[in-house]
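See the structures that follow.
Laboratory data are not the source of any read-out in this text; all were calculated from the coordinates shown. These figures come from a predicted structure and were not determined experimentally. Cβ atoms are built from the backbone, for glycine too; each structure is taken alone.
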Structure 1
Amino acid sequence: MIQFFRVEFVSRCARWGLGIALLLGSSEVSAQSVAGYQFSASAGTFTPLVGGTAVPAIIFNNASSGSLPIGFSFPFAGAAYTSFRVSSNGLLGFGSALSTVGEELSNTMTSPRLTGTSLPVLAPFWTDLAGFAGAGATAQYATTGTAPSRVLTMQWLDFYDVNGEVTAYVSFQVKLYETNGRIEYVYRKGPPGEANDATIGLKGADGSFQALTSAGAAPSVSATVSTDRLPRPATGQVYAFTPAAAPLAAKSGLAAAAVELFPNPAQQCFTVRVPAVAGVPTVQAELLSSLGQVVRRQAVALPAAGAEFTVPTADLAAGLYSLRLLAGPATLTRRVVVR
């Protein structure tokens, strides 16, 4: 059985227990720019979400939800988030509030209407949308998979474009990936009819943004100009934003030798020191037995100064174990002997 534990040690393990408790109690680090995210476009499939948790608060016009659980710690632009909010106008935010603005000429990344507690924010299809239950609109989310590879999917289904033609309905999803912080927008265009009035992109807490310049199969993104005249993307279109990789074992100063593990062999516990990894706010540690079973798992904040945490071993059988560290897209494994 995997043990998700609180660190409550005695003797020499106690001082390390305090250190990890402080780290886990404060998961956010200073906000960073979204400029480092790599954009890509591809053809995919829009698969409607079924059996998720409904968000009735946004089945209206110009409405936003309360705080909703992601289901895991999601890294975005230098901080880790465990909850989100959504609006009927096609926004998903990680702040303590969320703008309900969607009317024409206000839905740009440079607009002063999208600042403060509404940031950081994702804009899969930001415009004046409305969810009408009588017309079949629904909103729901679900977290699927197992740690550390869970995915949150938030779905707007058959939302009406208020500025468009009568048949201008659109469906879209936001997918958040635990493993590497990847963000995907997936679309279903709906019936004929158009409005050409949406903004697609993302914006960081520091005000930096990336906005699509078109809604075709291979658009570019801009960090200075926010286009708010985009049509509905084609059905199956996928737009993805992926944080730049910073592998533990590949970048200068982050080689395996920079990860310290002591004492080894371990008796009551061992301590791990991990250097900072650019753009990665958390590191997940897993201790595996010689049979490959995960016997310990914990997530630790990874600030600019790096992290130091302790893994208890007093109740484990003597033998050879593997410590697996996951930081963003990178994985590093070290051997540990327990006596």
Structure 2
Amino acid sequence: MVSAGNQSLSTLLAGLRAAGEETRLRILALLAKGELSVSDMTDILGQSQPRISRHLKLMSEAGLIERHREGAWAFFRIAQGTPGGALARALAEALSHEDAIVGADLQRLAAVRAQRSQAAEAYFTRVARDWDRVRSLHAPDEAVEAAVAALIGNGPLGSLLDLGTGTGRMLQLFGQRASRAVGVDSSHAMLSVARANLERAGLARVELRQGDIYALPFGRNSFDIVLVHQVLHFLDDPARALREASAALAPGGRMIVIDFAAHDLEFLRTEHAHRRLGFTDEQMAEWLGAVGLDVLPSRTVGSGSGDGRQLTVTLWTAADRRAAGPAANSSETQLEVA
């Protein structure tokens, strides 16, 4: 953990100068809640893009925040693991949420995220019954599923959690081998499809829950394997989702993240509600390492498409560093089964 203290006088003054303006402090308060794009901040703060960009540039140069680009979009966050980032976070945390301006900004942030979530939900509802066909636009399902199976292995699985379960395909493949198998999705429409698929497959013991990937309805240390299958690219804050997923992972357990490698296919934002254009190995290793997991070498599965819309699927495996022990299976906070 990097402390905001013990900085040189010149470094501290530079950071304070860069942050010492009303809009910049408001930006830091927003970024303390997760990554945001310039467009997000213009909507929330009600200021022009050039003005917001100027503030972001000054704080980036001072090391308070950092930027990464995904296609035509740029995302910003408080700098990670640096004295400047620690100072920025300390300043953001010092701001009272009871302040009228800061409180209103945070309310608009919640509204922006809710609107985006509703748009994604509407998309999922629209395509739920044809979701597997939509996935066929990408890397072949059979190849991805074979790669997941190879990572999981042939033995008993213990307890299995499938986040963003969608049509329940991962549960169909591996639920029979698990002592307990649970699928979580935010979409009622998706869960209806998953339930029908699982019933047809004779997997009556598999549990389905409607829930928020940022606030899972389970106790800590509950699952031996956590799958995060093709869900992170729909999220505003993938790192936060991985933190929550890791909390549900039992000591010695494994997390397998299946998602797209970084790409530049902008049409996926507008046509398929993708929030993020895939992920790099470096980005995923940083997120998984930050929550106490050891990242193993990734595997990739390329697309067989020849229509110019090729996507590569990457499988990232991470192991919990703690000694293996029994996963909790009776103390989870319960949600009504969807």
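Out of 1, 2, which one gives -13000 for helix-only ellipticity at 222 nm (-39500 (n - 2.57) for each DSSP H run of 4 or more, over all residues; to 500) as computed from the coordinates? Structure of origin is 2.
Output the label of whichever structure in 1, 2 has the greatest value of distance in nm of label points 7 Å out along Cα→Cβ at positions 96 and 168. Before the final figure, lay out the partial values.
Details: 1: 3.6; 2: 5.1.
Between 1, 2, the highest calculated value is found for 2.
When relative contact order in percent (Cα under 8 Å, 6 or more apart) is calculated for each of structures 1, 2, structure 1 comes out greatest.
Thinking only about distance in nm of label points 7 Å out along Cα→Cβ at positions 40 and 184, which of 1, 2 has the largest value? Can you show the working numbers first?
Numbers: 1: 1.1; 2: 2.0.
When distance in nm of label points 7 Å out along Cα→Cβ at positions 40 and 184 is computed for each of 1, 2, structure 2 gives the biggest number.
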